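Listed after this line are the structures, all set down as structure tokens.
Rule-based calculations on the coordinates, nothing more; no lab input. Since this is a predicted model, take the numbers as computed values, not measurements. Cβ atoms are built from the backbone, for glycine too; each structure is taken alone.
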Structure 1
């Protein structure tokens, strides 16, 4: 059956919410909810011990780790090899929040199980919901393929033949590409459609074609920056509140306060790890597309 490793706390919670917790064979060091994951093998650790460090010292340690290694976290390649995962969940928009995609992919390429790396990169709140649905679709597609292979080739269970790993890789790769079509087209098509529409349709006399596009870029930038700040700081506050309580404050682990904080962190993790940082990318993309089509509006 499909074996999943989650290197992102929010992805771990999504896996359990989808009823796939029994297929989770490993997590990252920061995954501690739901309670069942605390006994799972841990395949990551930070490159420095944050205990006892001030916020300034942690910031300096993070900068040093990024400068020396390009990553704040270490991945246990030997542990992952022993777990034989089919699917690894991670993220690619925040270098210090969790294991980045490039590190997960570098390890996955060396694993004999040839796992697929699924990156959760939401670009807005709707994207967070789409990310949850994407995990479910990809995981269930792999589960169905594994079941089909067992049924089609009894030799897999007997150990006399090997499964077709390429089929599972193809399923998740196609799924990932398919999920990115709509948000990618939306980000590219919006400035293009606004610019070309007002280039050929003059609604207000004297209105230059580039002015509506400039307004679109201005509003998109303002809203994107403000929304990103809300998501980043709000998600970080939820996450830090849970860690503060788990350190023994306000009742500690298992208390009603901790349960409430876990609910908040369930929303906070995708806010700060994926949705918030990715809005910066969206703002840059809007600016780039606007500059590219600017000559067409003159």
Structure 2
């Protein structure tokens, strides 16, 4: 526990949600209990909520609560579980055996990373440092504790992990993507509607009617090209006029003002910010967009 005792989390609450089932062994309950106990004894502000079976102890310490079995088939039970996940930092479920584990996808739907075991089909869901972490079956308590503390000590590490956990749900771990993987990009785009449109209630589904998506190209563009491209390369020799239309409320990409650092590298750049648009100003403010574009075209030599 030396490494565990060397770090501290001041004023930060770590909330673990622990899910267990009747088929799980006593060791699973013991491991979840021991991790929470070790964190607490090391001086960290920890809260452990157990859903499922009663832990193998006579009394619970103040940092542990057990909700017992909760059925998601009732509105009340579904609301309790949703509230619990929305308040948690991690889902802790160190299974001894697991064919798949829908609960991991459900946690990711709330942006909650999962801490679990590298066993059965779990590794097809939980990707290390993408939407959680998998541990060997014989991993000691200290290994779990160290991972939790290191992540929670650095919000620059936890926040991206939470966001990528949600992204895994949106792009991969949902029923629409599973049922029709060739349309997973469309599913991804529609699920991010609140980040894509100024009117966050707008339903873009009709726009995708009969659209065929080449996922091989999409995966290459989003997975490699957009990740690695440097648009500033060669700008010194690029003398063509550029019209850049940006939505002020576009949350699919970096904020519009991030272009300020590279604008001076263009020889001829016209930037227009559309104040009531997100990612698609040509559809959200069509009249204003057409006006600005046509005005720019008329000024071209």
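Observations
- Top of 1, 2 by mean projected area of the Cα convex hull in nm², largest first: 2
- Structure from which 36, 26, 6 was derived, Cα extents along the principal axes in Å, for residues 106-145 alone, options 1, 2: 1
- With relative contact order in percent (Cα under 8 Å, 6 or more apart) derived as 18, matching label from 1, 2: 1
- Parent structure of the calculated result 4.3, given that distance in nm of label points 7 Å out along Cα→Cβ at positions 114 and 266 is the read-out and 1, 2 the choices: 2
- Given 3.1 for distance in nm of label points 7 Å out along Cα→Cβ at positions 178 and 234, calculated: source structure among 1, 2: 1
- In this comparison of 1, 2, the computed figure -10500 for helix-only ellipticity at 222 nm (-39500 (n - 2.57) for each DSSP H run of 4 or more, over all residues; to 500) is attributed to 2.
- Structure with the greatest value (metric mean count of other Cβ atoms within 10 Å over residues 34-41, set 1, 2): 2
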